[in-house]
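Right after this note come the structures.
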Structure 1
Amino acid sequence: MGLLRFILAISVVCAHGGGFFGYDIVGGRIAVEAFFVISGYLMQMVLAEKYNGRLVLFWSNRALRIYPTYYGALVFAILVSVALMPLGRGYFSRVEFLEAVADPLATLAILVSTAAIVGQEAFLFLRWTGSSLLYWPFDAHASAYTLMILPPAWSISLEIMFYAAVPFLAHRSTLGLISLLAISLGGRLVLSVLGWNFDPWTHRFFPLELAFFLIGMLSYRWRSGSTSFTRKLGDMKSFGLLMLATFAAHPAVIALTFLDLPAGIYISVYIAILILTLPVCVRISSSSRLDRKLGELSFPIYLTHWSVIEALNVWLGGDGIVIGTARTLLAIAFSFVVSLLLVKMIETPIERFRAGRSPPSKPQQPIL
């Protein structure tokens, strides 16, 4: 699981940095939605095997997992932005930010969402007009995301919404989860029929993204079927199949686009392979210290890489496939170093505290 999460985080860095000569492994969207599936699987697992109705403990432990690292990444982003100010670059020098701080409502929205994390995805459904925020659900790339100091945190907002709901979902019947999944997928289909199959609706709207979390939860409940599949194939071959699907994602999506077919075809195939092999990933992670260490780095890399890329853009300048490759390699290297520091200074001490207050695992019967 750790290696997979690390590769998914690197995929997001590639997507934002330009990739390795344009190659971005699975790309940003598939990476984030795969993270949602993994989160659904793991949250169903810990709620079934560990917390046993202790909701306050569950929620507080999730908060301890998310917020300290996020605030560490936020401090790093602020330091980078302050350092870039003399060059007229960085978050605090953006025209949009300078305009927004003159508007009390926009300033409040920025401060509250940045502190709380929840609600940051709303900026991708808004547009900054120069004097006010305007509802703009038509193009996330032309949205008010420039008012976010850590744009990747939009997906963490969706994660937190899921954490708030998952204790109540985890004890619903499997039929109940399937019904919710059908509603979420149905909503996606309705928007597609209406012609709203574009960003931000395709992968940033929580009611529709809930489907991926639910798929992860259901894959845990149906893990006996997955285990039967992976036993026939073998753990290493199963994991190899997942890695093959991961590294083949970019060319597969390009091929589908060339054939004028929707990229969603490969996303569906990839998610299917992922849910079949998740039990193998969990077993590998539980027996491999290196795998766990790589997994620890995935979250801080995901959060810090944006600020690193902003700084690199000042130094490298321009664009193009060679510069994009250099930017990506340097972004991975610097984000890796910053993430090591965050893990050592923040995550490791807090993880010891979390481990001390968490009950031991008590496997239960699958919920039917």
Structure 2
Amino acid sequence: MWPHVQVNQVNQLQGETKEIERVLLFVGTGKTNTGKTISVNTQTDFDSVLGTTDTALKRNVLAAMANAGQNWSGYVHVLPESADELAFVEVVTAAQRVASVEGYVLTVGATKAIIKAAQTLRANTIAKFGRWQWAILAVEGTQPKETWSDYVTRLSDLQKGEAVSSIQLVPSLWGNEAGVLAGRLCNRAVTVADSPARVQTGPLMDLGTTDFPLDGAGKPIDLATLQALEKLRFSVPMWYPDYDGMYWSDGRTLDVEGGDYQSIENLRVVDKVARRIRLQAIAKIADRSLNSTPGSIATHQAYFARTLREMSRSTEINGVTFPGEVKSPQDGDIVITWRNKNTVEIYITIRTYECPKGITASLLLDLGGN
């Protein structure tokens, strides 16, 4: 045998993956740059990109930027004003070639047909591209002479019977709510596991009109109406009496009653894990180091737990712990089962932290008896 030395450089795929989260695609109608998907950030000249005309798309994009804060970026696509209401489906699908996003915001008023199309779109996007994306669909405000009670009744019919955990319906009462919610979810001061209801994130900005919206009878909106909409699975802003500022109620989705994904933060966490686990699984295709031996099972349980370990890292400052996006994986959270010599199934349990959206304080009086 001829003496020789061979050195191989082995890529163990231990590097970082690009962050998809906090990047959204905004879709709406306009007259400038129609038919184009354009990347935008805080330095963009929006008069040049979206025109000087005041459109719902432009207002919501600017509201998203204001509420997202530093390092915000995203994509916009301008539909012609004559576009069909379902044109967004082709837009979002085509945008996958140039934009890898966490979700999209549709500023055209939602209808039953749009909700159904958005439901199918998520399924097709997962099937075709392996991408998990959710949607914020703006809902039109009150019609002329329509009272708040009539408005609630009309919106009740819009969401009735729908079971789509990836969709948030956002009524446009002040005008820019869809963009405000999008920006709040993209704020890098918080994690994807944080609710848009988090008060410490700060008050809402650029909601639209400075005054409270009025119904057809001239009555301003009240908390009872907003609460009724929230119970109907609409995602709406709110305020606390004697507490300055406007805040968000909850990131409600159209998940079924009792579903795991009734709040958007739960869906975002699982979507994030899904994106990363998919990449890890692809790297293991036909890799015989993944096999049914006890050593391989233990090694790959640790391998597939890496995403959860990274997302679970907490920070403690001055005795206050800021939790990670999920809890640290426990023994048994990663289960690997071989169905046959060529097919393996991996089950992963994701544990999220509690989130106090309802706080009860009970006061006890001690009269200091003998």
Structure 3
Amino acid sequence: MKHLSQAAQALVGQSMFQLLARVQALQRAGKDIVRFEIGDSTLMTPEHVIEATKRALDNDHIRYVNSQGMLELREAVCTYTEQSLGFRPDPEQVMVMPANAIIDSVARCVMNPGEAVVYPDPGFVTYQAVFHYTGMRSIRVKQRETSDRFRINIDELRSSVTPDTRLIVHNSPNNPTGMAMDKEDVEGVYRVAEEKDVYLLSDEIYSRLVYDKPHASPGIYDRCRERTIILNGFSKGCCMSGWRLGYAIGPVEVIKKMALLFETMYSCIPPFIQMAGVSALLEHKEVFEGYRDVVKGARDLIVEELNALPGVTCPHPEGAMYAFPNITGTGFTSQEFADRMLEQGGVSLLPGTNFGPAGEGYVRLCFARTADAIREGCARMRSVLTSA
């Protein structure tokens, strides 16, 4: 008798893309919506990156290449890592693939079904989606709102690691809370992984979007040679979300298996896209610094606007591109708030519960938007709240 596999039946996908499809359908039907749901910027990919792509196409970079990634891009990753984190990995430690797929690949390469993984709650939706369909056991560590920011307690993290735990997921700057961990806490996370002898997946996709202090990475403690696997990419800090380009840096034995898995499924990332990545990492860094400053200004504006809404308080995000306001004072659940804003206000945002149980009482808004869009969206939310 034919049937779907258990893994297929366990697939849940990414809630933000499901809402994206719903919002786009409403827009096609003529509804005016101010959109904060998807983690994408309204800014264009920098011109020098586009020009590098055109040159790559003109120079015949359209053939199959090494499944692990072109040496040019892996070398560029090594150079960028040395400049930004202070250590230089070997090219053999680098794997080029879409950043989202790295989560799945790492899980498959360092864990068996039924083994445990520890990750933050609230946390990026793909963590739960991947670990659920692959049959891993999820252990969530709560991010707590304290003094206008979110934090993870290192002692709680340590006590959550069980004998069957194989992986800890660290995400700073954090999606959805905007938490950017202090260097001392980042070292604390690494020391827990070291003490428990487990792998550490460090999701640093927002490392270029830290606003008030330097970015801190656990990769500096073992240079990604023993247990740390850095996830990074181009979607967020380089305005390249549609390019689907990212990279992992990790122990060679893990990277080699990830490369075989990617080779089996996808063959390789298109080489002209990889050459765009070289340009984004090594050329015109002032462009991306300017982009960070623009997004920082949007952060300051949305925090001010959200804190002026009745029943809403918004901690100050230290990094990434998300505000995660507390909406308990409105009397609505997270889902009720999100539904009401879309249906009555024409504002799309995500309920905090999409990111885990600890997200109840919060909603997520992507603030990489124009000032006009932020003001208009918040004005619409005020109208909904004052008429409730």
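Can you tell which of 1, 2, 3 yields 59, 52, 39 when Cα extents along the principal axes in Å is derived from it? Source structure: 1.
A value of -23000 was derived for helix-only ellipticity at 222 nm (-39500 (n - 2.57) for each DSSP H run of 4 or more, over all residues; to 500); which structure in 1, 2, 3 was it taken from? Structure 1 accounts for this read-out.
Of structures 1, 2, 3, the largest value of mean count of other Cβ atoms within 10 Å over residues 1-8 belongs to 1. To which of 1, 2, 3 does the computed value 38, 21, 11 (semi-axes √(5λ) of the Cα gyration tensor in Å, for residues 257-352 alone) belong? Corresponding structure: 3.
With relative contact order in percent (Cα under 8 Å, 6 or more apart) computed over the structures 1, 2, 3, the top value is the one for 1, the highest of the group. If mean count of other Cβ atoms within 10 Å over residues 9-16 comes out at 14.1 when worked out from the coordinates, which of 1, 2, 3 was used? It must be structure 3, since only it matches.
The numbers here are math on the coordinates, done by the rules we state, and not lab data. Since we're looking at a predicted model, the values are computed, not measured. Cβ atoms are built from the backbone, for glycine too; each structure is taken alone.
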